[in-house]
Structure 1
Amino acid sequence: MERLIFIIEELRLQPIEGFSKLSKLEKIDFLVKSYLSNSSVKKETLKSFWIKEEKQQQLFDEFSENTISNFIFPYGVVPNVLINDKLYCVPMVIEESSVVAAASKAAKFWQSRGGFKTAILGSEKVGQVHMIWKGEPSTIENFFKSVKPQLFEEMSPLEVNMKSRGGGIKDIKLVNRTAEESGLFQLFVTFETCDAMGANFINTLLEALGRTFKNLMSAQFRDEELMIVMAILSNYTPNCLVRAEVSCPVSDLDDKSHGMTPEVFAEKFMRAIRIAELDMYRATTHNKGIMNGVDAVVLATGNDFRAVEACAHTYASHKGSYQSLSHAEIKDGVFRFWMDIPLSLGTVGGLTSLHPMARLSLDLLDSPSATQLMEISATIGLAQNFAAVRSLVTSGIQKGHMKMHLMNILKHFEASEEEILIARDYFENEIISFKSVRDFLAQRRNLQ
């Protein structure tokens, strides 16, 4: 019997040639036959998430490769977000219970205390051409200085459209990394891409720049002395930076739900932030909470949340150790809570223009520029962080989180509408866990 199972598994896991050339239905047929049990049910599940409007589904299919269905996330909004005296209703795409509720609660709290203030500290993007030079470092350094103006001139035709919007290459530098890797040099290029995230623009220019520099070098030196390794943008953009902050007199932090004086609350809050600045274990979870808010806005607007995540966590380490992205202080009786975060975002081109819900999100935000979207995203990140830390230093994180999670547990046990209403009342002051909800439902159902 075991031998038979082994042979079946061997046949089942044979590689397939030309999978990408199959139609969507053929791909699904292969998957349900080779990998999925209860095939007919799984096939219908995949098909049930297709968009009924064929052209719209085709649009979604073309966003990626080997698409067989759609994976749906909740799309929610946070009202009452006051940023620089302008009121926003901010879209968020996230599946984690309590995130939208927490951000909404923080937004409401600060709306009556002056709202959030933001400022753009920079909008510079970065790219690099990595290369190996086998000659003397001084030779390539002197040559670069002599041809730098020509490099700008050669790149100019590729920048026409971006320059018309006020963008383009800002500077090109030659960086010597030979102390770390033999022969390693980099062309370090900075860009302004205006309202576009600019990845394709940057990568096109970098590849052209690498070819041009190689050709110029080959005209004077042996061709084998310079090797272009790769040309690629960097998702670490420390000078594409936004600050979001809130502040008020300590006395204005008074809130009955805190269960303590505003002075004690402010002190505990500051202490929690300080711990996140000192302890990387705490900082990791602390910053994850910030990114709960940021990523949700980034996703809702069709931007690249993976690039944003990578950049934010690298920036959290820029002082030499991984630390909190947010900070707090009390000065002259005023509580201040703020965050500087690099956010490379776009509001034109790519998915922001193609995805119908991304377009709707930008419309909901009053068609923001890229820098305004940076400010909005950072604000939601700070709001989320404030809500999380406030819970931690007052009632504890689980009370609010598990109330939201209660619905997920009830749905798991297929609770009826009546059971849901009764369970909500029962668990208002009870500990919520998978076991406690299961036992509660079992007891009720046994009595009926």
Structure 2
Amino acid sequence: MRYLILFYSVLISGIVSAQSPGNMIVKYLDDQKSHYENMAATIWKWAEPGYLELKTTELMQAELSKAGFTIEKGIADIPTAFVASFGSGKPVIGILAEMDALPGLSQQPIAQRLALEEGGYGHGCGHNLFGTGSIAAAIANKNWMVANNIKGTIKLYGTPAEEGAGGGKTYLVRAGIFNDVDAVLHWHPGDNNSASPSSSLAYKVALFRFKGQAAHAAAAPEKGRSALDGVEAMNFMVNLMREHVSQETRIHYVIKKGGLTSNIVPDFAEVEYTIRNPTVAGLNDIWDRLLKTADAAAMGTGTTVSHEVMTGLYNVLPNETLAKLMQKNLETVGGVNYDAGEKAFAEEIRKTVSSTNLPPIQSASEVKPYALNGLTSASTDVGDVSWVVPTAGLSTATWVPGIPAHSWQAVACDGMSIGYKGMMVAAKTIALSVADILHNPEVLKQASAELRQARGGDNFQYRSLAGDRKAPLDYRKQ
């Protein structure tokens, strides 16, 4: 009898070990903290543009390959995109890993504005941390699966060119890369810790190119037709249109080319437009109106106009089933605690932010309560993923509270210990959430049912807002 009790004790102990992956996963990530910090620091220094993340993607792939993942390179005809897979069968859990940097944000990891390279790129959105933290989570899950003979598949997606007109994920979705995936988890650097779900704005960006007739601006102006006039006429009409759109709509433009010299009537001018709306239907309505202003501007100025859609993104579909699971694990992991040096850095860098209404520094150590956060004014190509597979994400305090994204201050945080600590919070939260799903795949039925309802039933068919154009692999070369 004593031996029978001992047998069952050992058996139950083994089951508990497999069902409670936290200790193994967290220990691995704590033990490998310096390794992943070094990886994030390396990618931070490279700061490569969208679709040109050549060194970054090679490093990411090498790290996963060394850990036993199978690598498929150049997916969806994008050279820097890849998927790294481990395991077999269902469920299939995807983890997103971004990698591109932003132009003009080169910065040293200090609390004063000082570029590493004047005019160079910088990780102002923390994708050096995003990609590295996701890889750390994937490998932690792989180790736990092997140790406990857990069935299922982990897929780490290296997704380039999230920023600007890149929209890398929309081309992966269009190519069917996520068709066999049951759930996708992701995270993003921020100035707080939260897994509360929210939607985003659907997004479209396009170049409008006006062509006119060059002439001497003083001696023969009547023989010229100004392409710049066409751009300015379009901009004027769009600015009038702003009064007659929903308050959530966003319209931005920048004149990229407006002529070569003032004494020649410009025969070519180009303006870039970005439009955003809470829904794809609303976005398409604004887009149709934008096209009409372009045509009217060309007609009124005696020019011609053409346009090129650079990319288009869906709004994010929140999935509360997965979000609540991630929130639970984020609360278990906890926030970011500063040492004395980090607190001093935080106090100094906050002085460089113009706003005086900043959250307290100690909020970096807190986890925000779960809530449905409604709509954010940002856009992300994660939105496209969320319409084809149940998707959830979180943010962690990689930036000092009050530091905005896309700023030199964010770049500084992303290249030092504060950013690395936030990255490891995300890695642990994602890895624990993946383990929960693998251990209880029934949660995926609820998540899938929620997605079907959010899409309005089973008749939804994904159609990329980028149309049939190829990924704009050279958009950062322009």
Structure 3
Amino acid sequence: MTRFQSMLVSLQRRAGLLILLREQTKEGTGGPLVNVIERARSFVQGLQELGQRTLWDWKRCPHCGSTITIRNGSYTRRPWTLSGRIAVRVQRHWCYGCDTSYSETSPALVRGSWYGREVHRLGIDCWMHARSSLRRTVELLRSWIGQQERWTIWFPWLPARPKTPPCRLSASTLHRWLDRVGQRAQAQVPGQMQGIPCSQLMNTDGLWTQLRGGVKRVVLLLGDSVTGLLWPPVVAEDEESYASWKGLFLRAEQAGLELWKLKGLCSDGAWGLKTCLYWMLPRVEQARCVWHLWRNLGGLLAQAASRAAAECGAKAAKQVREQTREELTARIHEVLDASSLERARAALIPLQAHRWGEEMGQFLEQHLRAALLHTVEGYAGLGRVGPEWRWRDYRQRVSRGRNHGSEQRQERAALLWSIYHNFTPAQRRKERKRHYRYPGQSPLAVAGVPPDGGSYLDALQV
């Protein structure tokens, strides 16, 4: 096979793979795709319409639309709400048109549950937003709705509550609610981000988690460097394999990302990701995460400082080690923090000329363009680091998988967290070590499609 033929085969293989990706994402959609914002709006509108229905509206059969109906008895439900346990009378109707019966429903009730919708939403939101554990969240809910346990600490001046059946909400029930919501998030992946603007500049990274039984898995995440939007993550066995990263990009395209429009991707030097970009996204240029580059340079800095300290006496060893580290660190900063590639190449000369900086200079020279890709024309919005701060929020809310006994549940929890992140606005005030680029705005609002009152709970139909 000649060189031209081999190049032709390679191009055909890449084109065929992209066609296969699009065919796979089209399968199983079953109709027009609806993104998360439209789902949230339609769910809120449905609850409002359900709460505004009149007696005449309930006289119309929801199955056939006939108004030839009669009342057909009633039954009583006793759900737990934030006001305690209440009794709700549910009226039943009989339709002569389709010979079926139906019951009146309320937006405050959840079918087949002993707890009202407000308890479901508050429990899930406490676990996600308040970063509380399952047991503590359930303990607070039990204390509030049943006026028991910690209620006596909050209101010591109130008289003792008469003996009534206590609320028995358990952590396993809340875990079951969370997993059920995660299943909805998993079913809503097709078209989840359809029509939402994308900057074409992304970042990605993986976080290792440990499940029960010592099983280790990695959560792979793809985010927008400009808006902060997160695309549906995946849980894989290894981040060094081509199949793991292929699954991440497959899911992103299934959610609505146009892969052929991507321009840049900031990440670490994972071999599986490089292979995936070569075969799937040859037009995408990879930028190296500066945080990971500093981690790689940390060992070289320590070795250079130790060699410099070994040449002097024991008394001056500490001072020489610190001085060598400071000199090399300052020269590395001049390279990595340069405003252009030309200035970075000029700053690389003093680093390589340093007695102990030749090895670090060679390392940076290999990754110079990848480290400063954000200074190149057309890549101005590309971030310099991967989604490290997002992993911080993920660990605080999803607890690194300790509450999930299987890989499937871990992935559903990660999907739930990504939708929560896209809907939740950043806090307005700045912290001591952290400033927010878009204070008070959610990633969806930064992207130009604000939720307009909808929340992640509405998008997930809680």
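Quick check on the output: 45, 23, 13 is semi-axes √(5λ) of the Cα gyration tensor in Å, for residues 185-424 alone, derived from one of 1, 2, 3. Which one produced it? Going label by label, the one that fits is 2. Could you figure out which one of 1, 2, 3 the value 4, 19, 28, 24, 14, 7, 3, 1, 0, 0, 0 for P(r) over Cα pairs in 10 Å bins from 0, in percent was computed from? The correct label is 2.
Ranked on mean count of other Cβ atoms within 10 Å over residues 153-160, which label among 1, 2, 3 comes first with the largest value? Numbers along the way, then the final one.
Working: 1: 13.5; 2: 26.9; 3: 7.8.
Checked 1, 2, 3; max of mean count of other Cβ atoms within 10 Å over residues 153-160 sits with 2.
Taking volume of the Cα convex hull per residue in Å³, for residues 289-336 alone as the criterion, the largest value within structures 1, 2, 3 is that of 2.
Values in this text are rule-based calculations from the coordinates and carry no lab data. Small disclaimer: the values here were computed from a predicted structure and weren't measured. Cβ atoms are built from the backbone, for glycine too; each structure is taken alone.
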